[in-house]
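As structure tokens, here come the structures.
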Structure 1
């Protein structure tokens, strides 16, 4: 039977398999071990049949307790049955968390529901599952109002029990976790339920309904409702997430080689360069992602070794590739059942965004020039951040006395991990066009480097171009170099499960160059084998780009003027000719290039351009 407790608890309230240090109040629980639910009342029992109620084998059904579980069976026409506690009113709570165990007997292909907020049969919020689908439903005055990011999937299995946790901040945030993994995180929008001042009761409820499926069986246990903060929203306590600490200076790995730093640094150690590596190790362990697929514990050392074993673990000279981490979390999730982490980079409203993430129990990685560190909390006045620094002993961000440049956010998710990432030097501009030849405006571009190796040597700086969750299809990628040397480009394609395809290793770009990217993100499963369609990239060559290439070679004095002048003249003639004549000119150019005295490298490059051009006309 339920119990109401007014004692304030200074306890750990679990959100993502770890805790926030915060004062909370347990206000309701019921585990049904006393075999009684006298303090519960049915508030809706409506069926599409001549009796007008829910049925089980042609007889009226109702809630029952079996072996300490409360539930019921519906086997008949469509209906809805709702039961709520008699004396639990949440209308004056500034926020609450509702936790319970949910047993999925017989099959997952049944309508199952739980009400996180009940006012009456025309006003409620609930969670509905069917198959692998999970929906957050909101109904106000009998009208459903869909919320953003309110639908997802979860791999339910019949006859299994799942622990649900739902947090609700009125008129603000709603979060749903299953087995400590966030599957829905959304912000509520108008219209809302009636305000707290109207005297109308709001509470939780247990709900079972039946639609098109033949049958519905649903049982609940261990119901707990806990307040989040004080009544009327006055919570002055600080928030600190319990993040494990890793130092890049730890003697166990401090002097081990970071990435392949012997090739580019005078100080090639984890102690010198391992701040992002150590920060990422903290984040992974916070989410209990603490074992690599081979069973080895995740530390800065083991994570460094794993990244070195990947085609995309590090990019350029020592930049940790965050997208490789998302793939790792997916692989570990398949083994340990831990969450997959979805990566995003934030570059605006940084203090506010970081505090918001902490409030969601999600620590962030902060970036200042040449350094990464973890934020695990914020001060009461919301003006400073608590930090765990992998090299310094600072406790507050303000102690760094420098500007916060960006943050890295890792969100527990079951969603799309797809990305396109292009790594270039800072002298190369990158543009991505969609299949309609329109420039994409939602790409993210930023420059990044590890900082300085010594006062004498600068570590190379890179331009990163990222496109999150791109649609499958054809994209045109344009490169424009602003210097007179060859510039190396690396392109990475990630499918929806985070699996990488490294499209080209160090493309060499001179001047303007375009490529056609045929991108595939979908993953298919056949005979328990998961496969991805291969993303491909092909050079786009036009008469104009061929002319520009020859002019660049000429300006670098890599070909005699007499040869280059002839090539330029023929290309100019060909550009204005018919397609048939253009093909003749291509043959002429091909024969000429095979005869003239030029280096084999230049000959091969120009002949390759001719072949691309031949295929396009």
Structure 2
């Protein structure tokens, strides 16, 4: 199910192409008084380990990036609404600058599909003559764009267009619309004319519907796989997006003003930033390499330093998380970035004014950079999330082993960098194993804790949309359709629920995850951490223990009934991967790039539910969904 590869040499935009597009839009934006609202869909049922706390306390990079690009090209009347903070927000009631916005955008991960659909449905309650242009993007539509279009004549709803790419695709769409827009014409009316006349067909990265009736898609047109921006320095500055955040509220409407600068750090003390995209590994469970067209894309050290410095000065942000797939992926580029950041931090004056940050790496690349870890520490790195997956490399081989993992953790501890392991549990792995090889889940958790881990995540291996293993998981009958009468819903696809297993007693797999967390996070370890912390930074270990225990309580609360269903309920399995809900074709009438491989003749399915069993979770600017 991996995304197709563009023609070799045509995967990336030409240097300066994004900058040129931004300049052209700035030149015409003043003639179009457009307002826009960008909503980040969020399903609160996903609030559990390992994502709890950060899910509410870190404004996502994806929607902020879209807000930044809108403000950058001159459409400053834009508001970013996070459902994490504004649970009761209703698009049908939104007003910005005293009027219904011209554009309503929704960004969604697959985990949050239900919330995404609810937002679109509510926006469709607005009278069609006044309705904003509805654009949906994010990881969900990159792989399954058909799920944001309606097909039921008795329940018409749906997006106008799905953006299956990044900022360049969105700006190209807006430029095309403005080039033919009549004076004072509603932008949605302009879009309908552009769609029907073929104006959009030359913009790769769009999916839109053809239909005879409003809100009932009969066919989807796919304009192809996007071209990616290669030089991430061409992206607008994130400062612009932080100025557009809607203040947290229980109201269903928008406030008159965005969140003031001095209150940003109160609600989002962690800043998420795009530093690099891509990973050289080709894990069969991960869709990231195919999404990035097997390319590695970076920002310069100067640009990253400027972003962290300005965000610190203007909003008070001190802590950042790099939305990387593998920050250590390319040694030379990594060193260029950290050398620059180290120089900036050294010259920034008092220590309280220096930024600190964390990101994701691999064990293999950490060992390659072992001699440079002191420099990486000086650059402000305080924590590194490592994709250990399985220390014995039985499940996944990324150059890790028990000895290499322990050695990398030791090196990080010696340099006062906290190692944060990310683990996967699977059918063949027991809870506890005997003998010299630490194959058992608890055996590995024990070794990781002893090696210096202060935090940990354990998720069940599930079929990741966009990965090589996706179709095979369904064809083999491994993926569940329902358990004990409860269907597998998309909010369950993050790895906390056992939704794909051939184990004779899958309920044990679910309990194993909880036991692993309880073994790592517990009152005894918290007391020990107060006396003999697992890090040189006193109280850090104890605080992680407290947060972990709280998160574990939420996880048990949400998954306990699922354990009972797995134990006593009847499991119904899927025998084939999910198919397109709506027929798709390319602009030239051939196979659509985003259609599933098995969907040569797309099938229609029931409209009672669009939930299916596929997987999700990764945090990037356009977070790709994988088993982590």
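Just so it is clear, none of the values below were taken in a lab; they were calculated from the coordinates. Since the structure is predicted, the reported quantities are computational estimates derived from the model, not experimental observations. Cβ atoms are built from the backbone, for glycine too; each structure is taken alone.
When distance in nm of label points 7 Å out along Cα→Cβ at positions 156 and 332 is compared over structures 1, 2, which one is greatest? Once distance in nm of label points 7 Å out along Cα→Cβ at positions 156 and 332 is worked out for each structure, 2 has the highest. If you rank structures 1, 2 by mean count of other Cβ atoms within 10 Å over residues 100-107, which sits at the top with the largest value? Sorting by mean count of other Cβ atoms within 10 Å over residues 100-107 in descending order puts 2 first.
Out of 1, 2, which has the highest value for Cα Rg over 2.2 N^0.38 Å?
Values: 1: 1.20; 2: 0.94.
Largest value of Cα Rg over 2.2 N^0.38 Å: 1.
Thinking of 1, 2, which structure, once helix-only ellipticity at 222 nm (-39500 (n - 2.57) for each DSSP H run of 4 or more, over all residues; to 500) is computed, gives back -5500? Of the options listed, only 1 reproduces it.
Match the computed value 18.8 of mean count of other Cβ atoms within 10 Å over residues 372-379 to one of the structures 1, 2, and report its label.
Details: 1: 23.2; 2: 18.8.
The value was obtained from structure 2.
Once relative contact order in percent (Cα under 8 Å, 6 or more apart) is computed for every structure in 1, 2, the highest value turns out to be that of 2.
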